[in-house]
Structure I
Amino acid sequence: MNVHLDIAFLQPAIALIAGLLILIVPRLLNLVVAIYLILLGVSGLWPHLLR
């Protein structure tokens, strides 16, 4: 079974995990948002960084 991680799959998965963490522990909001934004930026820039 080949697992192909694409940005179209990765972003909603990260958003779902972040949303669940915020619901469980609301004090993590700043940390979760910061990590989400960093991962979103890295995943968007990743193809350009490999050139």
Structure II
Amino acid sequence: MAMPSIGQLGYTANGYTYRSVLTHPKCRLYYRYNDFIVVFYKVHFSSMSD
């Protein structure tokens, strides 16, 4: 069984396809996966000065 493709297609680098999910209005999570594991690549926070 394959993992579901959740989120937007982010970018492709080094042979991996990264996807992103908006987890909060100011936080986006980037990840990649294969048939066995999910690798969380980066968490990006936008300006938190509001």
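Thinking of I, II, which structure, once helix-only ellipticity at 222 nm (-39500 (n - 2.57) for each DSSP H run of 4 or more, over all residues; to 500) is computed, gives back 0? Working through the options, I get structure II.
In this comparison of I, II, the computed figure 23, 11, 9 for semi-axes √(5λ) of the Cα gyration tensor in Å is attributed to II.
Values in this text are rule-based calculations from the coordinates and carry no lab data. Every value quoted in this text rests on a predicted model; they were computed, and no experiment measured them.
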